[in-house]
Each structure stands twice: as C-alpha cells, then as structure tokens.
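Chemist: Alright, structures below, take your time with them.
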Structure I
C-alpha cells in the first residue's frame, strides 16, 4: 500500500507518535485535503447538499445581483466571473445563464483543488479556466466573485483557557483514538485583551486562511474593480466556543473519528472578515441573513414565475424556496456578505 492510499488516521497516528500532538489547524487542513481530493461529496448520495443543488433560483439570483452591480458600475470590460470552491459547477452554470441574457458574458475562472470536482465542473461550465488559487486569476479587469460554502472548510486555530492560562488546542492520539487537548505552550499573548480573563474552558476560534482569502479578494477589488459575495453559515458578532463539526451521509459525526472521511467545517466569523476587507480599503456592503437577502432579491417572484411555467412542479418549487429562506432551514444560519470596489454602487439586498 502506498502512502497516498494509506488511511490518513494511520499517518496522523504515526506522526503524533514521533513528534507529539499536532495543531488542530493541521488536522483539519490535511483531513479536508484528503476528503475533497477523493470524492464528489455533494447531493443525496454524498455527505451534504448546498444551496445551488437545492434550487436553480439560488444561482440565478446571484447572477442577477452580479449583473446589476456590473451594469450600474458602467459595464466595464473585460469582466471576470470568479468562483471559489465551485462544487459541481451548478451555481456558476445558473448564474452565468441569467447574466448572459442580461448582456454580461464574462471570462469564467473556477478556483478548485479537487480533481473529482474539477471533472464535473468541465461538463457544467464549458470553457472555464481552472485555477489552484487566486494568484493566477487575471488582473486586467473587474472581478465578479462568488464563494458559497468555501470559507467554512478552511482550517481554524483554537485557543482554550486552562487553569494555567491560554493554550492552543492540539490533537493527540490516545489508545488509538484522536482527542483534542490543551497544548503545553502559553498563548496568552495571542489572546485579545477583552478575552484574556475569560472563564476557564472558554474557547476562541480564528481562521487565518479565511482572513487571507478575504484580504486578497478585497485587495483585488480595490485594484481591479468589481464586487464579491461570500455566503456561508456563521455569525455576525464575536463569540466564543468551538464550532467544529463533521458531516457524513448528511449526519453529524465525531470530527475526530475518521480524518479524511468526513467533511470538517466551522462557522464563519463574518465580523472579523468584514474588518479585514475594510483594512484593504474595500467597501463592505453589509452582512445579512440568506433568507432576507434572497427575499429582497425577489425569490418569491422567481418561484411564482417558474411555477407558472411548470405547474406540475409548483409544490417542489415551494419546498425548495422554503429550504433556502426559512429561519428553521438555511435562511437564518447562513449569511451573505457583500464587498465592492471603491466607486462601485451599493448592492441590492444589503
């Protein structure tokens, strides 16, 4: 058996035995890299379903939002549609279909690292250029960027308040099982003053990768022009506690049970990311719930139009819409953050 085929759990166990506990960020990063490289995780046969797979209305309204922003900015060319973590390409296909009807036909750039998903994207979005990261996306015109359920899969760092002070959360292997523990090194200097005297057991969670991505997108918006949407589950005010979870076959499972075999995610700290964007001189349009945003963009009217065209699908369309906007479904937990270049207009729904 080659190293590439060896279970990640065995690799982690050997590494920890040799060098000691590893950082939680290391654990999440390697686990998700293995997970996404080896499968299509989406749909009823996968581990989870995302909004674009629930209904075409989601991608269509995103396409209309981007087109509206571009038109009110003066229809600058060349324009680049950029999507981070585009899954099966469903969102891009739906968004670009309506954008082209409105006169926006941008170059298409999909930032994806999964070979399994890249193959599906080629069929859904012919002619798109694939990138490993943002570095190779052209800088010769405005970007119209979407990142749906992308930031939540990036590795986080956790600090926990112990009786001896703040420590980094590490992952150890004990009796054949992976367990989170408090590391040995004092980390008090890394904790904001407002949290330094928090109660024992308090956990602070940060995502350096998300900050890096949003910072780079904001920098490009300032330099190139354009607008961006980040859509994910998360919170809009600072909070404490671990949000790490794992999904497998549409059920929550132990994040430490089978590294590389389940989708590991955390809640996105939108307040922190809005601050990152503003430090680059980028416009933060706002962060609102997905339900409010889709309703402001006219999802009710779009669902009604689709139902009129296909009366036999009316009940299905209603269920799809409710899943996207209801507070008890995706409507409240999921947030939409809008960014725009200086001089670009305000965005609908914010």
Structure II
C-alpha cells in the first residue's frame, strides 16, 4: 500500500514539473512554419513581378500573419505593392510598420523611408505643397542615416524642384549623377538639370522604336509636333471598334502638312495577325508591336485602348481609356487646341 502511494506521489510531482516547464514547439513544426512563410513570400514576389498586385497583397498579408503581424520584410513588400496600386495612404502606413519592426536592419529602414517619401510625393501630384514638404522631410531623414542610397538624392531633388526650390533641387540631382553615373535615372536626372520644368510638368518618358514600315521613330524626333499614341490590340473589342474613328481623326488632322502624328502601339503577341489586321483596316499611320511591353511599361499602361496626347514640347496633355463619343470629342478638341499652340509658337519666331 505504501509503495502504491509513493508511486502516486512521484507521478503527481512529475506531472506538476512538466506543466511548469515552458512550452516549446517541436523543431519540425518550427521548420515547417518557416518553409510556409518563405513559400508565401516567394509567391507574393512572383505575383508582384507579374503585375498581379491584388493577389500579391494577399500573399504578403498571409506571410505577415505567420509572423504575428510584426514582419518588417512583409510590410516592405506591402509598401511596394500598395505603391504599385497607387494606394499611397496604405503605402505610407506600411512603410511606418517597416521602420517599427525592422529591428536594426538598416537596408529595410532606408527602403521604407524612400518608399514613404515616394508615396507622399506621388500623392502630392506635383502641387500639394504640404505633402511635398512632408516628402522632403522623409527623404532628408533617410539621407541622415548611414548607407543612404544615391537614389534618395534623386528623389529629394525631384521633390525640391516640384517645390520650386530649383537651386537646392539641382544640388541633389547633381549629387545623384556624381554618385551613380550609371544609375537607372541618370538620363532623367541630366534632363531635369537642363530643364527643371520636367519635374513640375508631366513630360512623356523617352521612347523609340522601328515601325512596321522600317522607320525609326523617337520622341526627340517628334518635337514640334502633336503626337497621339494609341495603345491597343487586335484581341481587344473596344480597340477594334475604335479603328474607324481613328481613321477619321487621322484624316482630319493630318491634312495640309499639319504638325500631327498618330502612332499605334500594339500589345499583340501574334505578329502575322497584327500585320494582317492593320493592312486590312487601312491603318496607314506608324504602327509598332510592343512585344516586350517596353513602351507600355514606360507609360504605365494598364488598360486598352488607352490614348495619350503629347504636345510639341513633349508634355502629356491628355490621357484617356476607351473611346466613347464624349471621350472622342475631348480627344479631338485637345488635338485641335495643341495644333493651334504649335501654329502660334511658329508665328512668334
């Protein structure tokens, strides 16, 4: 009887000791959760690169849940994705979370400040002085940190030019040119140094291509002319329906040597089908098949058809998706107005 009681007491003590020990998950469980996290992040990155931003958000949010919503890397990708969706308020909030949870990761912090500054800058739309000043302050915070990237000088320079503080802005742009002579924005930086208006007005991105007729066309060659870019595809019913109106518009504005150029930028994958369609439908203006989406990406095209009017100085004056009768009238009126501007500038010389 005594032996049985002792066994019972020992058993109770053992159970009590086990309960008091801190719980630790089995090693295989931790490894599996880490693998799930990595897979979700990789999935989100892949979706982001393919432009599927809403789906990418879901993946980054799921990954963040796995880290108890304290994942700086997840918030960094959320910031990038919200910026791509032009959800600037969400981008700013996510950037702040990166800074909060970065735990000394300087690169993540610098990236967060840069993205936050860019989100503020974009939401200002070149004119909201308070947002531009907030953007300036964020970029300056980033530059005060060790290891700040040259691109932050560029972004600060653009913001200062948009604030009409050209002298200060040019200093930052020149610093970027000095630090990153092969940087991705080097040509744009040089052009803004030459003409600070480029930061304040919606200048078209540089582009060039060789048309289906073998003619090389570049934006610089089109200076002095009014340009209408038609982003379209044979697979797109509204694009096809708009062709008769485009033919009429081209005929109206191209007569008598008027300074007007219509250019078709196709998203077609099948070259033979594209060439056959343009020939059958008498689309005699310059045509280019943007097979690698280079020009579409430069202009941020996300829907078809999209129409963009560029004036004689290279400034975008009109942008519209679809060609309803109201938009057709607005497009026509914009082209007429810009052709008159060209005529007046020619007379003034």
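Chemist: Between I, II, which one scores greatest on distance in nm of label points 7 Å out along Cα→Cβ at positions 230 and 262?
Modeler: Biggest value here belongs to I.
Chemist: Kindly point out which one of I, II the value 4.1 was derived from, the read-out being distance in nm of label points 7 Å out along Cα→Cβ at positions 118 and 238.
Modeler: Answer by label: I.
Chemist: A follow-up question, please. Of the structures labelled I, II, one was used to calculate P(r) over Cα pairs in 10 Å bins from 0, in percent, giving 5, 23, 32, 24, 12, 3, 0. Name it.
Modeler: Of the structures listed, the value fits I.
Chemist: Given a computed value of 10 for relative contact order in percent (Cα under 8 Å, 6 or more apart), which structure among I, II does it belong to?
Modeler: It was calculated from structure II.
Chemist: Could you figure out which one of I, II the value 27, 51, 21, 1 for P(r) over Cα pairs in 10 Å bins from 0, in percent, for residues 102-141 alone was computed from?
Modeler: Attributed to the structure labelled I.
Chemist: Which one of I, II has helix-only ellipticity at 222 nm (-39500 (n - 2.57) for each DSSP H run of 4 or more, over all residues; to 500), as calculated from the coordinates, equal to -11000?
Modeler: Working through the options, I get structure I.
Chemist: Which of I, II yields 2.8 for distance in nm of label points 7 Å out along Cα→Cβ at positions 150 and 198, as computed?
Modeler: I
Since every read-out is calculated from the coordinates, none of them should be taken as a lab result. Keep in mind the model is a prediction, meaning the values are calculated, not measured. Cβ atoms are built from the backbone, for glycine too; each structure is taken alone.
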